[in-house]
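A.B. asks: Please find the structures below.
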Structure 1
Amino acid sequence: MRPTITMPTLGLLALLTSSALAQGTNRETQGNRVGGNRLLEFPTVEGRWPAPKANAWYTEQPWLVGCNYYPATAINQIEMWQASTFDPETIDKELGWAAAIGMNTLRVYLHDLVWADDEKGMYDRMDQFLNLCKKHGIRPFFVFFDDCHYPEPELGSQPLPVKAYHNSGWRNCPARDLAVRFSEGKATAEEVSRLRGYVQGTMRRFADDDRVLFWELYNEPGRGRGESGNMAGKKGSRSSMGDRSNQLVYQSWVWARQVNPSQPITSNSAGSVGSGNIAINRSNSDIHSIHSYSPPEALEKLILDYKHDGRPIIVTEWLARTRGSTVQACLPVLKEHHVGAVNWGFVSGKSGTIWPWESRKGRDLVADRNQGNVVKPGEPFPEPKLWFHDLLRTDGSPFDAKEIDVFKKLTGAQ
């Protein structure tokens, strides 16, 4: 059993050198390495829910089914939440569609820049969003940090979506440079205060709010790659961050436990990159947040591995049709094991996540945008023959009506 401490210092993290932490390419394999030679010792932050408490909480919930949600009109989490582009009308419409197929939860990303610019306004918009969710019988959970995709977030007008390109506008939270400098002890006092306030202030504001299902601190820490959004070959674009953000991953647990909200807390483990990141999150989570974009056999293997921990499990990302992660194959497995099922994407729109990860290969986003290879307002979004993520079009029609039938049948919505 790992020791617990009340106020751990960042220097207590004794990780192996990065050269000893080589990562495989399979996300499930990365998640399963948590018990291997990834660290020397790691203290669990005091305040973790005992497994019986976490399981009692989970027993009170319905089978949790939902999606990673942002409206089709938002290319990223900034565009979803900043005042000038917040779109409650579209959100209300789309949540109605989600409820109609049996969804009862949503995974929703926040952003520290929106909070820093307009804390009260962001909370007001979160209140409005939560009321819309309640109207449709949905209890969402919120994600604070994310290392995925493009490293330099900015407020204001967000980029137009690049045609036939997977997630051309998603932004890190916080900026990649800040996450790395934080882990190197080089973040300014003001930056540290901002990140702490973002987590703790938001948690305190909604700590006893029944509309919030739970909290997720970090999505796929270490996953980010590409120093400028140029996936064609800029130095560093092929290597993931790995444990370069592990100090922020760990400190987010310290901040969250100091708040001690009424809801459980998690942070993504399987699906992250870096043995330290995976270990931190697996050993601190009240309930597990894991990712699988693999066929049902690998999905079930991952679930069985995490079941050894004796805690509730939510698969907070799945659905990659071109890789065998399909609704027809995987949703029944998730229900059989009574594991939460939160697929990536709902209504296809600006994010372009109907296109596969491979759509980025050999392409330079900056060049694409400079050449005008973007979807302009009012133009239809191009579609591949086989979608990667997402379920519906902006008119509510499904990519595959049989998938919707499976959702309705397994959730009891029909």
Structure 2
Amino acid sequence: MEDKVYIIGAGVSGLIAAYELEQYGYHPIVIEKSSEVGGRVKTLQENGFVLDVGFQVLLSAYPLAQKYLDMEKLNLRKLASGALIYSNGQAYRIGDPLRNWNILFPTLLSDIGSIYDKLKILQLNLSLKNKSLKDIFSSNEKTTYDYLVDFGFSTKIINRFFKPFFSGIFLEPDLNTSSRMFEFVYKMFGEGHATIPQLGIGEISKQLKGKLKHTEFVYNTEVTEMTNDFITLGSGEKKSHQGVIIASNTPSLINQEEVKWKSCMCIYFEVDQTNIPQETIALIADTEKFANNLYAYRDHSTNKTILSVTSLEIQNHTDQEIIDHVTREVKHYTGASTIKYIKHYRINKALPDRKNLKMTVTEKENRLSENIFIAGDSLLNGSLNAAMESGRNAAIQLINYKKKSLEISQ
């Protein structure tokens, strides 16, 4: 098609939008400010190691991940069900005995909650298994903390399991995140696996880019202004267009209130040993700590043991202060005697922080003007599935607009 359709941003939303446009015969042009695709879903080579920019997992039950990704080709590592929890000088293993019977007795014997709490977890599993995503995202919202209290969980299990586990997912320590997000993520964990591509989370973005056959990419280029007819680049050059999807977090382009963001720091260490079981997330439930969740894995290129540590306590501390605190905690909790710092990433825009979470958006919500649409997980909820849905939705809206315009002109 001769129509020039632009996508601003080569993150997951932008890549999905490009894919959908290609299915209808369009040859979109993607303008990306950085030097590569991926946005927040990115893996970098650092000091010979393959490191994700922030600890991220792909939940295999995400409906749109199943639609758009070739899971087999991603060579996914499946994380173990449950977690290792450090609390009051002890380490406890907790998991879903319905999925892994080997975890039944460690879970029952663990001191993270009462038998009643553990039965409540099974009740929660069954409750959400029978609840549709549509029902989840139309349910009344409350904080995740209030949801857990109302469900009947004790303060003990909330503090020792739910807070450290879901703080690592929501990137906030108090479980103020919407109960809709909690139910959605919990259901996805229950119906599939938490996975990580062998070569890093950035393989998702690379695979999506590889599916595009008629899309042009323009890197290291910023869009500074936009009208219904032209986009203006940072160089001052103007480009005419017949439709645009803004799939980047650029408030100045959409003239809307800036999205609030959750932040974190991800620190990587090379360690000689660790007491964390293979493919298991470890959580520190103690108070007054900097490390929240830890994940140990074998780096495929060097065959060395790498420890990824996520810290949420970053607002009032320098990077070096956080690294020093976390290094001491790694030594204290994990049994590692040799700890070598590799790299850290302070991620100021890790997850969108919004209320009124949604499964999808209407045309009114993501249409900026006659032929300009917006995409991104910040419109819905902070997840890979939402990023894909918003990209898909924006592309379909633009395609429908083009169809109507063509009908009118004829």
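Derivation of every value follows stated rules applied to the coordinates shown; laboratory data play no part. What you see is a predicted model; the values in this text were computed from it and never measured. Cβ atoms are built from the backbone, for glycine too; each structure is taken alone.
A.B. asks: Quick one: Cα extents along the principal axes in Å, for residues 64-247 alone came out at 65, 36, 35 when computed from one of 1, 2, so which one is it? Before the final figure, lay out each step's value.
C.D. replies: Working: 1: 47, 40, 31; 2: 65, 36, 35.
Label of the source structure: 2.
A.B. asks: When relative contact order in percent (Cα under 8 Å, 6 or more apart) is computed for each of 1, 2, which one produces 25?
C.D. replies: 2
A.B. asks: Assuming 46, 15, 11 is semi-axes √(5λ) of the Cα gyration tensor in Å, for residues 224-287 alone as calculated from a single structure, say which of 1, 2 it is.
C.D. replies: 2
A.B. asks: One of 1, 2 was used to compute percent of Cα pairs over 24 Å apart, for residues 112-207 alone, and the result was 33. Which label is that?
C.D. replies: Corresponding structure: 1.
A.B. asks: Taking Kirkwood radius over Cα pairs in Å as the quantity of interest, name the structure among 1, 2 where it is greatest.
C.D. replies: On the way: 1: 21.3; 2: 22.5.
Checked 1, 2; max of Kirkwood radius over Cα pairs in Å sits with 2.
A.B. asks: Which one of 1, 2 has mean count of other Cβ atoms within 10 Å over residues 216-223, as calculated from the coordinates, equal to 27.1?
C.D. replies: Source structure for this number: 1.
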